[in-house]
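Participant: Please find the structures below.
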Structure I
């Protein structure tokens with residue numbers, strides 16, 4: 001029994017604190033117990049110590065160290081007074097600690113640089129009044145901030161329910177895990193904070209901000225697609241009758257074939273296939289040179305790469321409002337391939353991919369297999385968003401045009417000046433024009 005208890009404690013220790021939304025670093029199947037213990041200490045300190053309490057503890061340490069080397073003044077008495085004040089805060093705060101039910105509602109997705117509301121519902125179940133309640137006191141991931149401050153409640157009576165809100169802002173795209181919803185009170189001296197965990201969403205996807213496009217050329221008609229596309233919807237078009245099959249869970253009951261059901265004594269549905277569709281391939285170039293080691297430590301933002309993703313999001317947004325089936329192709333550390341049907345709200349899925357896409361330090365188009373290139377060549381049109389120009393990209397465009405694909409190629413550069421040998425059909429856009437919202441047409 002003791003051994004099983006130890007194993008559970010060990011698994012919990014190496015899993016790390018769940019309250020702050022951080023996981024211990026692990027590499028090559030090894031996890032440092034020292035770093036894990038440090039993460040636990042950090043989680044407990046930010047959960048319970050306020051800034052005032054941390055300064056008081058630091059002052060006590062410095063005063064005690066100074067008292068070890070001098071006896072001229074009894075400065076250590078000041079450290080004892082501060083420690084007694086901190087202990088009094090812990091004892092009194094325990095009596096008035098939060099006993100609440102907390103529900104946090106936050107958006108699943110957020111554009112870079114925009115503010116989104118975060119709603120809190122708090123119900124007090126204790127017998128004593130609750131004062132100086134702070135919601136989500138634990139630090140957020142660095143790219144996330146509360147621009148108007150954290151939500152707070154000055155006083156909450158027993159049995160009372162309060163609804164408060166604040167705003168959340170993101171400065172860098174990505175997928176983040178937030179700390180768990182938490183309500184804390186540092187009453188009375190704001191040195192030590194007692195907390196109560198709540199419930200609510202913890203995952204936030206930050207996608208690149210974009211300016212909606214008014215038009216994207218070329219506009220193409222439908223093209224034969226062998227076998228149709230299963231993800232496309234049948235809104236506004238008719239489909240060819242393919243045959244009948246046995247009914248399966250999830251089938252549309254409006255497609256029941258009553259005569260076949262009567263003949264076979266089990267449910268039969270009609271099966272259709274749409275073979276002429278408007279399909280557009282969105283191909284995103286992710287080739288970026290490897291940064292110097294100090295640039296990776298400074299986490300400098302790659303503006304050309306961010307502008308490319310912002311333009312890709314704008315193109316996907318425009319196509320999602322049209323009668324198109326869109327195929328996204330992008331290669332970062334892994335190859336992304338996504339296909340969305342018409343009127344199915346697939347824009348969110350594309351934005352999720354663009355939010356997590358990372359630069360490719362080689363040539364991303366070498367990651368595309370011949371089967372992928374052949375699949376693109378059967379599509380009606382293609383929009384290529386490029387970061388550089390070379391023979392590989394020229395050959396890809398020529399190969400697609402030879403297969404009858406209408407190609408719209410855009411080169412994103414810092415200066416907006418076309419490089420030598422760039423065909424006139426390839427449009428050049430400046431990074432600043434994209435990021436500042438001056439590009440509204442392709």
Structure II
């Protein structure tokens with residue numbers, strides 16, 4: 001890419017060029033990433049506030065006048081500033097832990113717009129969610145249903161429940177982020193769902209309100225969603241015959257983003273087909289719940305890192321940077337592809353590099369086989385790092401986690417301080 005390019009490719013979604021080059025320097029909105037990296041240090045996560053709003057607006061425009069609740073799948077990025085932005089935009093939240101519930105409440109989110117997912121909810125988490133007044137629990141097993149009944153009954157409360165159904169649909173994505181097949185741990189097999197709904201209807205402290213499914217992540221095709229929807233509607237038909245009427249249908253999230261050469265599925269393309277199918281089957285009155293995560297934040301962030309050494313060997317060339325697998329786990333975990341851009345491109349003469357970190361593991365790599373023109377000491381951007389970046393970061397090799405920054409026009413705000421050594425050892429103690 002030349003220094004005169006006006007848009008990052010392929011990481012920036014079409015129509016949302018919030019990361020771009022100005023006078024040969026990569027910017028987030030109106031702020032130089034070179035300035036941020038040199039001023040705040042690296043590794044450094046940088047997000048665009050405008051990109052968050054653009055992504056959320058794409059859902060609102062696709063929804064139009066239909067009855068739909070968008071619940072941000074916050075496990076993708078749970079920084080309080082990110083949550084606050086989505087709350088301001090009117091979003092609900094899809095949570096998977098008591099900690100995520102506490103984050104939403106701390107950010108001012110509306111608990112009546114929270115759906116609580118996850119296969120292993122503990123009693124204290126159920127109690128906290130009931131007391132907060134969440135919209136519903138996405139229950140993923142019969143044992144969980146029975147525990148929730150016991151907790152809500154003991155509190156003298158009623159838990160609104162949507163059973164998460166596993167429709168056995170192949171989302172055609174990475175096996176680690178596929179969640180809708182029989183062999184996955186999530187949900188209740190669709191063949192067993194009618195019996196589970198009948199049990200739920202009979203339990204004290206339980207009010208059945210919906211049905212839920214989530215088939216995977218980084219999905220770029222309409223067909224898997226429509227296959228799952230067809231199975232859900234047949235289940236709803238069967239439940240109606242049993243006298244069980246539902247108020248909402250939760251189709252989950254999973255829309256993909258552009259990391260390399262993917263063609264992301266626009267929310268409108270999907271939802272137009274979903275609305276048509278609901279209308280044709282007589283279920284247009286049902287509230288539709290969506291749980292997008294990656295598609296709202298993935299292309300809204302980059303990870304800045306500084307080249308420490310350029311190591312040339314007979315077998316490979318390595319660009320050793322100060323970010324590592326503990327900062328961005330996706331490449332090591334999924335062999336995920338992230339674009340790599342020098343923040344200040346200086347030459348068109350490139351060398352084939354593996355971009356690797358300092359952690360003592362061969363799995364510690366961020367990009368492999370990339371044609372790059374690099375110098376030691378320069379800053380590069382790892383693209384499309386807004387989702388499943390910092391939230392999956394850890395302290396392996398006693399490495400402090402990066403700082404996080406939100407850019408807003410020509411200004412920026414540090415929304416998480418860089419960890420210190422004191423942070424790393426807080427709570428530890430030696431034997432007497």
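Participant: By the measure distance in nm of label points 7 Å out along Cα→Cβ at positions 68 and 132, tell me the structure among I, II with the highest figure.
Facilitator: Details: I: 3.2; II: 2.5.
Biggest value here belongs to I.
Participant: If percent of Cα pairs over 29 Å apart, for residues 100-283 alone is calculated from each of I, II, which structure is the one that comes out at 55?
Facilitator: Going through each structure in turn, the value belongs to I.
Participant: When you work out relative contact order in percent (Cα under 8 Å, 6 or more apart) for each of the structures I, II, which one comes out largest?
Facilitator: II
Participant: When mean projected area of the Cα convex hull in nm² is calculated for each of the structures I, II, which structure yields the highest value?
Facilitator: Values: I: 34.1; II: 23.1.
With respect to mean projected area of the Cα convex hull in nm², the highest-scoring structure among I, II is I.
Values quoted throughout were computed directly from the atomic coordinates according to the rules given, and no laboratory measurement underlies them. These numbers were taken from a predicted model, which means no experiment stands behind them. Cβ atoms are built from the backbone, for glycine too; each structure is taken alone.
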